[in-house]
Structure P
Amino acid sequence: MSIPAIFDRLRLPVIGSPLFIISGPELVIAQCKAGIVGSFPALNARPAAMLDEWLHRITEELAAHNHAHPDRPAAPFAVNQIVHRSNDRLEADMAVCAKWQVPIVITSLGAREDLNTAVHGWGGITLHDVIDDRFARKAVEKGADGLIAVAAGAGGHAGRQSPFALISEIRAWFDGPLALSGAIATGGAILAARAMGADFAYIGSPFIATDEANADAAYKQAVVDSRAADIVYSDLFTGVHGNYLRASIVAAGLDPDDLPQGDLKTMDFGGGNGSKPKAWRDIWGAGQGIGAIDAVESVASRVERFAREYDTARTRLTG
């Protein structure tokens, strides 16, 4: 299977992952203009009516950029949909995505054939994130065009498997678009993901520490100051295992070395039209690759750095 033409406009083989609270129009637009896929969770737009406003703005600004810069058009953008049954906004949010014909829909925590069919109906493609080969097979059986392999070390909800094992098992039977997530924070790591068999690197944590990210200044600085040893893997906060910054857990009055076990039944992505913060919104997600992040900078600068590192790594290997 060939890579869809929609990805031809990428400067680097990178998809910016959708970040809870942090990803908004400013971050997405900056990522797309810099030449990588920008994305955001639909549930970040609160109240629900704001999703239409966000998609209007993103679509309009990227179209204006492409008109002004036909020689370097923006990369496509993506919207992440939580398919878990507790997301009571899913149907309404999908209708808004259909209105704006969102080019890429990333699905998480549940694969649905009818959702994939709907996206295909307006000419979009779907990518589904998975933590193991079993879930990957289910997603493709239900019509997902591509997969996002979420390996050990990824920020937020993360799997336990080595990226080497996960990519190898999926590539044994799947030849479609495949992205890899898990501690990718340098241009060299992007190239390594390609060498392993992935088509794209799926990167989140480095974009927390950017000017355009909708994150508290203390959160951005914590990403800069922390290293892999400062990441805690726990299922307490959502019922699903994920990686979080130790400092934010301590600030919440909890012992990061003695956290109680979470309960999958407590997972709640209820959206509605309210803007009430989640109980754990001050628990900061981040991946194990943060040791490579040494400053808060613009998205353009970060992508430029990735590009230099990517070229340097490629030259080192071929030289």
Structure Q
Amino acid sequence: MNSANHTLKGESFFENNLLLYVNRATETYQLPLHSHDFIELAFVAEGKGFHYIEQEVQHAFKGQLYFIPIGVSHVFRPSSPASLKEPLVVYNCLFTPGLLEGLTPVIPDPAIAGYVAQIQNHQVSPFTVTDLHGSIESLFLSLHREYNLPQTGSGTYLLSLFIQLVVTLYRFKHDELQFPVNKQTRFLHVLRYIQQEYARDITLSHLARAFDWSERHLQRLFQAHTGQTFHHFLQNVRIQKSCGLLARQPNTPIALIAEQVGYRDTKTFSLVFKRIIGKTPGGYRQEAESAAAAAPGLGQQQ
């Protein structure tokens, strides 16, 4: 591909002085090779395809996160022109150096603050990381939901999620090989396993066998590190995952959504959903559809 002659402007995306924009789009061949006057984090949520960046072509597949600085030419393409049959779905998190400048004073860790300053000052080159444990996907799900269904304090909450995303990126690039596995790290593996396998019939006894802990000790770890029992933690993960499905799949029956997140009984799913979210699955879906219809887009919104 040739160099981009099309530049996307942040003024088309940033609203209410937030300097942050999040969407979820199905990539097509309509958007040309382009650069932008903002920084982008792009996470592949579904499918596979290609990422053209400068003069390089990269395979794009689920779990890949791409960091694209200001002025760098790039575009995503699905693996097939029949994008509806083989969709490449990408979350886009757009932000400005000004956002980073405002966050630096509230970051107490010198290493993280220094990393933020490097990004702000255009000292970080394009890179890719693979989300091996689902932690990046979880943050993008939360960012997208909060951006499209704003509540009281959403601006503050979005910034807190964004800081978590930056810290997670730093850990992926700097910490993965530096720290030995300890009990806390082992328990993080348990949580990540649940985040990925939530739709399966997961039990405490199953986890205890898989991770070589007693059920009693594992339950104590859940209470100490999550403030919840194992059962309540699993319920929260499943319901949060269902929120994303309800918003993205408006024509899928709620009974099928319930099954996709691990509930075989729709009535139980609805009761748990209302207890955690505060509204029924149908009510949540209606709010999500209304919010999505009013939001601007990058690519083809889903």
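Laboratory data are not the source of any read-out in this text; all were calculated from the coordinates shown. Keep in mind that this is a model prediction, so the values were computed, not measured. Cβ atoms are built from the backbone, for glycine too; each structure is taken alone.
Some observations on this one:
- Given 0.40 for FRET efficiency 1/(1 + (r/R0)^6) of positions 41 and 233 (r between Cβ atoms, R0 = 25 Å, to 0.05), calculated: source structure among P, Q: Q
- Among P, Q, which structure scores highest (criterion: distance in nm of label points 7 Å out along Cα→Cβ at positions 49 and 281): Q
- Percent of Cα pairs over 23 Å apart - highest-scoring structure of P, Q: Q
- Identity of the structure behind -14500 (criterion: helix-only ellipticity at 222 nm (-39500 (n - 2.57) for each DSSP H run of 4 or more, over all residues; to 500), calculated), options P, Q: Q
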